[in-house]
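Peer 1: The next part holds the structures, each set out as structure tokens.
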Structure P
Amino acid sequence: MVRALDTSFLIDVLRGHRGAAAKAEILDSEAETTTIPAPALAEFLDGAYFAGGPYLAKALQLVAGRDVVPFDKECSLIAGQLRADLRSRGISLPMLDAMIASTVLRHHSILVTGDAGFHRIPGLAVESY
């Protein structure tokens, strides 16, 4: 199954978080594909470009060569429906998280994340570290 890397995972790997680094090592050694949802990549690079310098260089190296899954019209429909459904149940979900989750849902992937908020999304396969 394809693993989709969330922003929090990429940041934790970059910062040397022990659990994230161990998970990254496992993922890199497996034959399974890892991707990055386009909204997660944008969010990750926003912080990296803001930090600049060596942090940016390490961030760009981390994502180099990884497949990026686009956010398209179908993802938009899923994200809108997902947020509306959660909001009707009194659950708040930031739009960027809905965009990341919808991309993962649309492509039937597993989201690798350190963000516990993704666990409240129905039908989303989540893997923590």
Structure Q
Amino acid sequence: MRDIPVVLDGYKLTIVEPPAPKTREDDNGALVPITDREGVTQFVVSLFAKLQVPAGQRAPKGEEIKVTLTADPGEGFPEDGRVQLIDAKLNPYQIDSPDGRSISGVAFKAMGLKHATPAPMPARRGKDGQEGEQ
């Protein structure tokens, strides 16, 4: 299976490393950009994903994930910024090494990033219990 859609709406995604072109080391040790089959440069962003829980509850431990972006997300995605992934997908993989060990996991991919919409602020209650200023 490839490109399995994934919904991360219940997670806070915080930028750990801002988007940058995805690179690999060539035979001479130089970093070269990674492109898709059409020659479009791929980007990568590191995010910290943590489950959103109701107020008063403790969230389980989060996880850092690296996401390949299939397009340049543009400017304005600094470290610690909250984002959402556009058309997020995951791909399971397994790599068998020559010494007989297997490495497996999932790789995240998305079409891009957008700024997360802030959660609505709870309405303030007045002294009489009605909504409004105190």
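We did not get these values from a lab; they are worked out from the coordinates using the rules stated. It should be emphasised that the depicted structure is a prediction, and the values quoted were computed from it without experimental measurement. Cβ atoms are built from the backbone, for glycine too; each structure is taken alone.
Peer 1: Looking just at mean count of other Cβ atoms within 10 Å over residues 23-30, which of the labels P, Q belongs to the structure with the highest value?
Peer 2: Values: P: 13.6; Q: 8.4.
When mean count of other Cβ atoms within 10 Å over residues 23-30 is computed for each of P, Q, structure P gives the biggest number.
Peer 1: Moving on. Given that relative contact order in percent (Cα under 8 Å, 6 or more apart), derived from a single structure, equals 32, which label among P, Q identifies that structure?
Peer 2: This figure was derived from P.
Peer 1: To which of P, Q does the computed value 1.52 (Cα Rg over 2.2 N^0.38 Å, for residues 55-102 alone) belong?
Peer 2: Answer by label: P.
Peer 1: Looking at structures P, Q, which one was mean projected area of the Cα convex hull in nm², for residues 15-70 alone calculated from, given that it came out as 5.5?
Peer 2: Derived from the structure labelled Q.
Peer 1: Right, another one. By the measure volume of the Cα convex hull per residue in Å³, tell me the structure among P, Q with the highest figure.
Peer 2: When volume of the Cα convex hull per residue in Å³ is computed for each of P, Q, structure Q gives the biggest number.
Peer 1: Still on this structure, please answer the following. For distance in nm of label points 7 Å out along Cα→Cβ at positions 7 and 63, which structure out of P, Q has the highest calculated value?
Peer 2: Q
Peer 1: A value of 1.00 was derived for FRET efficiency 1/(1 + (r/R0)^6) of positions 87 and 111 (r between Cβ atoms, R0 = 25 Å, to 0.05); which structure in P, Q was it taken from?
Peer 2: Q
Peer 1: Have a look at P, Q and say which one yields 0 for helix-only ellipticity at 222 nm (-39500 (n - 2.57) for each DSSP H run of 4 or more, over all residues; to 500), as calculated.
Peer 2: Q
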